[in-house]
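For reference, the structures are reproduced in the following blocks.
Readers should treat all values here as calculations from the given coordinates under stated rules, not as data from a laboratory. The model shown is predicted, which means the values in this text are computed figures rather than measured ones. Cβ atoms are built from the backbone, for glycine too; each structure is taken alone.
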Structure P
Amino acid sequence: MQKSYLFIAHTEKMGRGVFTKKEIAANTVIEVAPVIVMTKDDRKLVDQTLLHDYIFEWGEESERCCMALGLVPIYNHSYNSNCEYYMDFESDSILIKTVRDIEKGEELTINYNGDYNDSKKVWFEAF
């Protein structure tokens, strides 16, 4: 499930991103996307490809990884994101929900650390 007012467009710095055609209220679920769950052995292979930058650690102990479908791989990172993601290990899905009101035309972002306001450096900015 993904809201019909979401769309992908080019950004100045990050390639593509997810945007909205209308205002969205805070605490609105905008997407529930299925995931493809992979083993640790699969992860070793995926880490050797471009898909490495698009997978999520998966499971209560992060013992596996997953590739999210839908728009989830296209949401860009922000340390002060306007959306948050939730992992549902039972249904093998990721839910995206707004954390504040969103303006029409605004880019929707998630914090790759998991919490929408976590300022810990992410892997691609760590050096």
Structure Q
Amino acid sequence: MQDEQFLGEVQHRGRMASREEAERAIEATLGTLAERLAGGTAGNLAAQLPPEAAAAMRDVEFAEAFSLDEFFRRVSRREGVDLPKSVHHARAVIDVLNGAVAVGAMAHLRAQLPQEWGRLFEAGSEGEMR
């Protein structure tokens, strides 16, 4: 997947008005996700992403344990939008990420996260997140 395709998919699924809004959502979501992952997982995912999306997942010093709710709060702060909007944007980014990387890489990522995070990966970008 190329940068423009990744960005366009995030913008479309997240119903974002501009390219810049999609770029902020990608950076906030993937950067925050990378902070939660250990053992080179973020780097492995980044290697499978287009360069602009991958940049958000690099240069993370160490993994930090935090809840899914805290993930959404951090994404909201980084992106500079309210929590409901950032949740929708993060879901769109994760939805595109799911299709952009190998199934094994996603399985490895999900294995590092508590069960509550499964909702994020299974919800897609539409409807309620259960």
Structure R
Amino acid sequence: MNSDLFKHATAAATKAYAPYSKFQVGCALLTAEGNLFTGCNVENASYGLTICAERNTIFHAVAEEGPGMRIAELAVIALGLEFPPCGGCRQVIAEFAGAETPVWFLRDGKPVMMTMAELLPASFRL
């Protein structure tokens, strides 16, 4: 595991704009090209316009590397909470990750890794 990913995800979480849920979430990913990207959740009073940390990070990576961006490894952390990526984020991660791509999050205070296939065994594909 790349422990730096959790450090970068934690730093990103401190920048989250989460006045409604109070869930400060950060994400860090390493691309196949070796670039590191981070992002945080940004909420909006019209809650459907909120963006999760994982999607914010992935969209930033695509904006920088282009549509061929591939995720090599991803970590997500919520300050004071522990949970894996939500279902919507899992689908977006799957769009840019392989079945064996490691996705890290915390469970019982310890890093847990699941492959993309384990997190989303029946992803939507066109």
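One table, with the values for the structure above:
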| item | result |
| --- | --- |
| Source structure (of P, Q, R) for mean count of other Cβ atoms within 10 Å over residues 34-41, computed value 14.0 | P |
| Comparison of P, Q, R - label where distance in nm of label points 7 Å out along Cα→Cβ at positions 10 and 42 is highest | P |
| If helix-only ellipticity at 222 nm (-39500 (n - 2.57) for each DSSP H run of 4 or more, over all residues; to 500) is computed and equals -1500, the structure in P, Q, R | P |
